[in-house]
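Chemist: Below, each structure is written out as structure tokens.
FYI, it's all coordinate maths here, none of it is from the lab. Given the structure is predicted, the values throughout are model-derived calculations rather than measurements. Cβ atoms are built from the backbone, for glycine too; each structure is taken alone.
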Structure P
Amino acid sequence: MPVLMMAYDTDGLRQKNVLNPIEEGDGMPLPVVAPINNLTYANPSSPPLIHPELCFVDEYATGIVYAGIVCPNLLARDDFLGLFKMVASDCLVVPLYRNHVLNVHTELENLASWFPARGWTGTPLPKGFKLKNIMKDLSKDATLTAGLKHRERRSYLRGEMNTLIQLFNQLPGLLAPKFPMVMTALKMAKTEILWHFRHIDQPTVKSRIKHYSEENYSDPYLSVLLGLHDELLQLVYRNGKIVRNYYIEYIKGAHKTGEVE
């Protein structure tokens, strides 16, 4: 899933200016339309757009984790296993219901203790498939790196959201054409804030506790991200009429003309 790879590559997001319109120069007043190209399953004439897709990355990742736990035979597929490793190494827990969470690697350790069951008659598994070994490496990787990766993402978001706020305070008219960027920044920041709080006092499996560092899962600058999220949100509320009128005209004019053509 290209959008997951993009979302997890903080340096790539920064280099592509996914949340920063400053480098667009004369194109800054134009609407944000950034397609994800070269997708074999997508309609070439109407590919999915980067910013709307980035808004759902957390939901995609959570769905992949639950799919792997509920249907473990999927883990024998190389394509799914690659996705699963990507998202499961990015967290220790996933949301379950409200403030309840599921400890991913504890569940995977339990799963690996019995799957595949003796006399397995389901989908044929590759020869030498050892789920226990896969999950052992995965839990270690997650414990060592997940906190640091999310700290880097929060740092990235603080910088980009600060830039957006300064830009829109000086030029509020740009808020409307750059609204997809704004919504994506708000959603990504909210996801990172919730991720941080979900992972407080959520150590990994006992066999990997020696690799756990509480410092990796703390963030003294979280309040800054909270403040930037609130400030950008207030900008949207104050300029809601500008955004609304812009997209009414866009649908009546440019979009309608494009559809007719």
Structure Q
Amino acid sequence: MTASVTLRGYWNHDETGTGTRADATANALTLTNNNAVTNGTGVLNNASAFTLASSMSLSRVSSAPLQMGDIDFGISVWVKLTTKATLQVLVAKDGNASGQREYALFYNNASDRFNFGVFKPTDSIVVVAADVLGAVSTGVWYNVIAWHNAAADTVNIVVNAGTADSAATGGALQAASNGVFALGAEEFGGFVFPLDGLLDETALFTGVPSAADRTFIYGAGTPPAFAAWTASATGVASSSLQASAVQASALQASGIKAVSV
């Protein structure tokens, strides 16, 4: 990994039962378990298992390490879908007051694609679809990496370290917000678009991942453990954040109205 990619949160989902999910980084961003997310067999050790009918999710109120705005940032997650009949959120930071919407990584059942969306002022979504991968299969593990490149004004997505899809944002994203961070659903006046499947090895980071970074994260189908991310020379730069870096993406909370994904 390059030192330009820095972890803000990393959830390995190795817990058993229906308790919280711990963040392995120094930021200690423990996720609350809503509606009894349980566990299953992961791509690496355990995974968190979500059932659509029970509207399960993992969430945390907003804090500086989760807030992005118009900076370089990204998400990596391993996902295995059980069903494909509905739109399903993998990772999102959202809210139903104006200006709270930040980012959402989701499965779009209408196009049968993984999508990554970011928001321009005010609450205007820009989406890129994983067209290189194409149709998604149930019962298969996928590593989905998505990121925003602030200098290039692009939003990008790649699956299993293949060729990335990219779309122009047409300008800066809206400011970071106090919207809720969640896995397996998004908060929009209640948790919506619940996941039916498994999530494993979930990372939130700043920076733009290189092709070599994406290959490292995918690990030829076996993802690296958290310790490898933070190893000197080969891992991501320290997972703890300098206060100034956090403050750069933090916001003074705002409000007005939202639109759903």
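Chemist: Out of P, Q, which one gives 106 for volume of the Cα convex hull per residue in Å³ as computed from the coordinates?
Modeler: The structure behind it is Q.
Chemist: Now for a different question. Between structures P, Q, where is relative contact order in percent (Cα under 8 Å, 6 or more apart) highest?
Modeler: Q
Chemist: Here's another thing I want to ask about it. Looking at structures P, Q, which one was helix-only ellipticity at 222 nm (-39500 (n - 2.57) for each DSSP H run of 4 or more, over all residues; to 500) calculated from, given that it came out as -2000?
Modeler: Here the read-out was taken from Q.
Chemist: Looking at distance in nm of label points 7 Å out along Cα→Cβ at positions 125 and 197, point out which structure of P, Q has the largest value.
Modeler: Of structures P, Q, the maximum of distance in nm of label points 7 Å out along Cα→Cβ at positions 125 and 197 occurs in P.
Chemist: Quick check on the output: 13.4 is mean count of other Cβ atoms within 10 Å over residues 213-220, derived from one of P, Q. Which one produced it?
Modeler: Here the read-out was taken from P.
Chemist: Same structure, new question: For structures P, Q, calculate distance in nm of label points 7 Å out along Cα→Cβ at positions 133 and 165 and state which one comes out highest.
Modeler: The maximum falls on structure P.
Chemist: Here's something else I'd like to know. State the single structure among P, Q that was used to calculate Cα Rg over 2.2 N^0.38 Å, for residues 117-180 alone, giving 1.24.
Modeler: Q
Chemist: I've got another one for you. Which structure, out of P, Q, was Kirkwood radius over Cα pairs in Å, for residues 77-188 alone derived from, given a value of 14.2?
Modeler: Q
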